[in-house]
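Read through the structures below before going on.
Taken together, the values in this text are just the output of simple stated rules run on the coordinates, not laboratory data. Remember, it's a predicted structure, so these values are computed and weren't measured experimentally. Cβ atoms are built from the backbone, for glycine too; each structure is taken alone.
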Structure 1
Amino acid sequence: MLNRKIIFTKPLTAELVDTTFDETAPLTGSKALVKTLFTAVSAGTERDNLRGEPNLSCLNAQAVTRFPIQLGYSGVGTVVAVGPDCRRVKPGDRVIVCFGTHSEYNLMDESSLYPVMEGFGDKEAALAVISCFPAEGVRKTRLEFGESALVMGLGILGLFAVQIARAAGAAPLIAADPDPERRELALKHGASYALDPLDEGFVKTVTELTGGGADVAVDAVGNAAATSEALACLKRFGRLTLVGCTRHHGEYDLYHLVHGKGVSIIGANNVARPVYESRPGNWTMGDDIAAMQKLSLDGRIDFGALISEVHSPADAPSVYTRLGEGKKFPIGVLFDWSQL
């Protein structure tokens with residue numbers, strides 16, 4: 001059977017590659033074969049991989065970047081076959097695919113598949129795993145209703161974080177990004193204020209709007225300058241969560257920005273969570289995926305508003321050319337595998 005895949009074959013080059021697999025071979029253990037409906041582009045992660053940046057692994061600082069690379073960790077599909085030990089999924093189930101790939105078919109252990117709730121759309125479901133980065137980030141700050149919050153960076157992670165912080169009761173809620181269109185989106189989705197972090201006096205403005213500094217900050221940018229600015233905006237004993245991937249080294253004035261103020265810095269990568277059992281402030285992937293669907297179905301989180309473009313996988317070379325150029329890239333980009 002043909003199984004077409006989007007693969008980064010070399011730096012700044014994405015191709016739709018024909019591969020095959022034997023569909024007559026029986027599945028083993030708890031494996032499930034999933035026919036893909038949609039996959040979502042994770043712009044920051046995929047841009048760094050497409051360019052062949054170093055330091056791509058958050059678990060292994062010595063990892064070397066090598067091509068080919070295949071990504072596509074947030075997707076949705078339909079189960080077509082299961083192994084004899086599968087208990088959670090069955091053929092015909094719509095499932096959210098966690099850490100799969102941009103492929104027509106994904107062969108996954110059922111532990112990486114999560115049910116799509118009735119009423120939750122396929123396109124929205126393709127963003128579910130991506131949404132869990134900011135969900136985890138906000139949750140780990142232990143944000144309480146009535147506390148002030150700052151979200152730095154308004155790509156898809158930051159715009160999800162704005163909506164989640166709003167649902168959690170942040171007040172005031174400040175969003176920051178140099179792009180005026182993204183600031184406008186943040187206001188539409190619940191931010192109390194939207195500021196340009198490059199403006200002179202940004203830290204002073206945040207401090208005044210929050211009555212002495214933000215209680216919580218979510219860094220969805222992932223570079224030293226933005227992280228340092230977010231830390232400067234925090235009040236004494238504030239909490240900063242790192243949602244954007246800080247893959248490049250930078251200098252931080254930890255003595256004044258962290259040590260002296262008693263600030264907490266919290267890592268919130270999607271792999272930095274419990275596997276089997278949620279606990280307060282630290283939930284499993286499955287529980288966060290379920291929570292985000294519930295918030296969407298209850299009208300508190302708008303997934304659909306963050307979907308900017310939908311493409312055939314055949315368009316992958318041009319889509320990734322735009323991403324690799326580093327120019328303004330759309331918020332949410334999906335591949336529709338039914339278009340092949």
Structure 2
Amino acid sequence: MSAPSSVAAAAVAATAPARERLQVRLQSVAYATPDIQVYEFVRPDGAPLPEASAGAHVDVHLANGITRSYSLLHAEPAPARYVVGVKRDPNSRGGSQYMHEQLRVGTLLELSAPRNHFPLTEDAPHSVLFAGGIGITPILCMAERLRALGASWELWYAVRARSDLAFLPQLARFGERVRVHVDAEADAVLDMAAIAAQAPAGTHFYCCGPGPMLTAYEAATAGWPPESVHLERFGASAPLVTGGDGFVVQLARSGVELRVPAESTVLQVLQQNGIAVDSSCEAGICGCCEIGVLDGEVDHRDEVLTASQRAANRSMMVCCSRAKSARLVLDL
């Protein structure tokens with residue numbers, strides 16, 4: 001099970017399924033808060049972009065070699081633009097820092113076509129949306145879609161301080177459906193348990209925000225059917241764990257077999273052997289490195305796939321997930 005030669009690796013890389021990439025131009029940059037900037041991307045020729053659904057995100061491929069995933073603020077058929085909000089992370093690994101400091105209007109770059117691991121259930125009798133901080137980006141997109149559908153919904157937006165509030169002009173259009181909670185002014189965090197307890201039967205819940213908020217959200221909605229509780233993380237809930245037994249991955253399109261030792265991830269082994277795979281968070285929360293699984297049993301360690309998707313065993317996040325079986329056959 002030795003690593004492929006450089007020639008074999010190149011052949012494997014050439015057969016890897018390539019996700020669609022779109023060349024775009026940065027059309028405008030605007031401030032939403034002192035540390036959140038809004039980026040508008042368009043095609044250079046003005047042609048429509050691929051359709052996106054509420055909750056979708058795009059992967060932004062930056063010139064410094066980093067790829068980062070950002071939720072779309074708007075979702076519509078044949079959109080003329082993609083708009084994302086990016087908060088500058090003081091502990092940035094080079095993504096948000098580069099975008100805030102280096103990206104300039106007029107720059108050409110590549111985005112992935114939209115993907116959605118946080119979809120909206122459009123026919124729910126009622127929807128309760130929770131957002132914390134920069135987590136307002138996919139939630140605002142969902143609110144726009146629900147309003148367009150004439151659906152029943154409400155949005156709760158929590159921030160630590162009033163200066164953290166973003167997109168207030170857009171939110172004001174929704175009137176009393178939106179409630180803003182400022183922790184510093186209420187001297188308490190948002191009581192999501194009380195809100196969930198008052199929700200009517202059949203409600204679907206959505207939350208995007210920082211880790212402590214998501215922990216409280218999961219506790220608040222623990223009594224509701226799992227299929228009605230949805231969340232999206234922008235940080236892993238726990239450190240990445242490798243460990244466990246080593247195993248073999250076979251690349252179906254070339255037959256090449258690679259050994260994944262206990263101390264390495266599948267993504268690392270693929271990259272070490274010259275096999276290009278898109279990746280971003282490397283923590284199992286963005287879905288960028290999802291690869292199809294043709295055979296074998298996956299030890300899922302991501303925070304993207306639902307319970308039913310894990311049970312189906314048709315794909316895995318190669319940045320973090322491992323194998324329960326001695327061998328996995330990947331669609332590469």
Next item on the list: Using log10 I(q)/I(0) by the Debye sum over Cα atoms at q = 0.24 Å⁻¹, for residues 61-172 alone as the calculated read-out, with -1.22 as its value, let me know the right label among 1, 2.
Entry: 1
Check: If mean count of other Cβ atoms within 10 Å over residues 29-36 is computed to be 21.1, which of 1, 2 is the source?
Finding: 1
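For structures 1, 2, which has the highest computed value of FRET efficiency 1/(1 + (r/R0)^6) of positions 181 and 269 (r between Cβ atoms, R0 = 41 Å, to 0.05)?
Working: 1: 0.90; 2: 0.35.
Answer by largest value of FRET efficiency 1/(1 + (r/R0)^6) of positions 181 and 269 (r between Cβ atoms, R0 = 41 Å, to 0.05): 1.
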Next item on the list: Using Cα extents along the principal axes in Å, for residues 157-308 alone as the calculated read-out, with 40, 34, 29 as its value, let me know the right label among 1, 2.
Entry: 1
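A value of -7500 was derived for helix-only ellipticity at 222 nm (-39500 (n - 2.57) for each DSSP H run of 4 or more, over all residues; to 500); which structure in 1, 2 was it taken from?
Values: 1: -7500; 2: -5500.
Answer for the origin of the read-out: 1.
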